[in-house]
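Please go over the structures that come below.
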Structure 1
Amino acid sequence: MSSGRLAQRHVLVTGGGGGIGLAIAKACLEEGARVSVVDRAAQASAGVGELQAGKADTLHYLSADVTRQQDIDRLLRDSVQRFGPVHTLVNNAAVFELAPLLEADADSFDRLFAVNVKGMFFVMQAVLRHMRDAGSEGASVINLASQAGRRGEALVAHYCATKAAVISYTQSAALAMAPHGIRVNAISPGVVDTPMWSQVDAQFARYEGLVLGEKKRQVGLAVPLGRMGTPQDIAGAAVFLASDEARYITAQTLNVDGGNVMS
């Protein structure tokens, strides 16, 4: 049952077409927010379409590429025109690839850093500037990091580095925006059971010589709580960080990983 924790607030979610982003968008809607969902696809995904049914006054879809500054400027302008000043940014857009360290190439590096770091930073910068200029004290940013940003992994060097950068930028931005009363935090998910995991599992199967599905089974069993996370597990943390309950929390990266990382 909704408690209305985000009533009358405008939440902007990048990478919201499915998985974690879509779950966060849904949870924010249920808590009374108006939500702008951003993804690369020209048309809204089926999941977003289902949320939009009967909620055109509270949910808006925007197609944009976060690696392009003109798209960032447009998505911010259009979302503000639709729902007013942004109160919370959920910076979720990201891509994943893996390869053995000695085979990891420049093209993969460029793709991962373009979305996961460059896109994340310049979306955050644009929205923070907007929040400052709007006098949005109490506003916040939530960046999606990863347990991969807490430690290196032999097959995932580029991705781990991008998520470590997310954690670092979160801390720097939080310090910069604290005088304006704007909070910046991150969420560090562990292994989360989303549609993307079929692709991740296939990549691990290729390089580790596993049958399809085995890597997913292994990582779930290795979690101290005994299972992979769900998008809803992450969405609950996002709603908390966006709400007034977290008004004294900034510069933190919250592990939501079933106990994989202890800090």
Structure 2
Amino acid sequence: MSMKLAFTASRRPEAQAAKARLIDLYGQTEESEADIIVALGGDGAMLEAMRRRFEDHKPVYGMNRGTVGFLMNEFQEEDLFDRIEAAAHAKVSPLRMQATDIYGNEHQRLAINEISLLRQTAQTAKLRITVDGRERMPELACDGVLVATPAGSTAYNLSAHGPILPIGANLLALTPISAFRPRRWRGALLRHDAKVEIDVVDAKRRPVAASADNQEVRSVTRVSIHEDRSQKLTMLFDDGHALDERILREQFSF
């Protein structure tokens, strides 16, 4: 088998131990020279490995040596080449965030799962939401709000009671986090090419942080979000356990 693998792992002891055993079995190649990146750990390890693919776009195959592991395959040391060869490919595009902080600094980040805004203090956040240039909500009083991709719709978005989106649905989920006013607003489904702009009302008195996955920018005044389809990332899933099947199965779980 000529396939060259690069193993990467989270800091968890079980992930590091698995990495050492797999390198003994299959060898190790530098990521720059590898055909496939194998990520070991939980979903955080998978997202970190995926973020490093924005330049080379190499496929990532994850195996669960963490906790949740929704984005990971079952850990198994045997027949790794055959599993990767037979794996289903899931193509995902990230969200691009442009955030302006209270000092006027601009920050650009990419997110595979979601971009979220959260209050930084005990003060309720007050947010104004614009979609494709049209103001849709003059003021949302809340703990925060997030925009999730289909791949990320079963993560933080689902915990915030947002909808589960099938892969390939060409939709984004706009989901409030603990909305206080309007209390009954449950969010919206947006086209994948929608541009969402969120302004923080009274940003100095009611500070808000914006996060692209786990990359945080503090004290923002405005955040612009859109899908970046110039970036195509590939996740590999074992045959019969593809990401779209997992998302569909999640919708029937209790």
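Any read-out appearing in this document is the output of simple, stated calculations on the displayed coordinates, not a laboratory observation. What you see is a predicted model; the values in this text were computed from it and never measured. Cβ atoms are built from the backbone, for glycine too; each structure is taken alone.
Computing distance in nm of label points 7 Å out along Cα→Cβ at positions 50 and 178 gives 4.2 for which of 1, 2? Structure 1 accounts for this read-out.
Output the label of whichever structure in 1, 2 has the greatest value of volume of the Cα convex hull per residue in Å³. Across 1, 2, volume of the Cα convex hull per residue in Å³ peaks for 2. When distance in nm of label points 7 Å out along Cα→Cβ at positions 138 and 170 is computed for each of 1, 2, the one that comes out at 2.4 is 1.
Hey, distance in nm of label points 7 Å out along Cα→Cβ at positions 106 and 226 derived from one of 1, 2 reads 5.0; which structure? Going label by label, the one that fits is 1.
A value of 4.9 was computed for distance in nm of label points 7 Å out along Cα→Cβ at positions 74 and 122; which of 1, 2 is the source structure? Going label by label, the one that fits is 2. So helix-only ellipticity at 222 nm (-39500 (n - 2.57) for each DSSP H run of 4 or more, over all residues; to 500), computed for just one structure, reads -4500; which one of 1, 2 is that? It must be structure 2, since only it matches. Tell me which of 1, 2 gives 26.5 when you compute mean count of other Cβ atoms within 10 Å over residues 146-153. It was calculated from structure 2.
Supply the structure label, taken from 1, 2, corresponding to mean count of other Cβ atoms within 10 Å over residues 82-89 with the calculated value 14.8. Numbers along the way, then the final one.
Working: 1: 20.6; 2: 14.8.
Only structure 2 yields this read-out.
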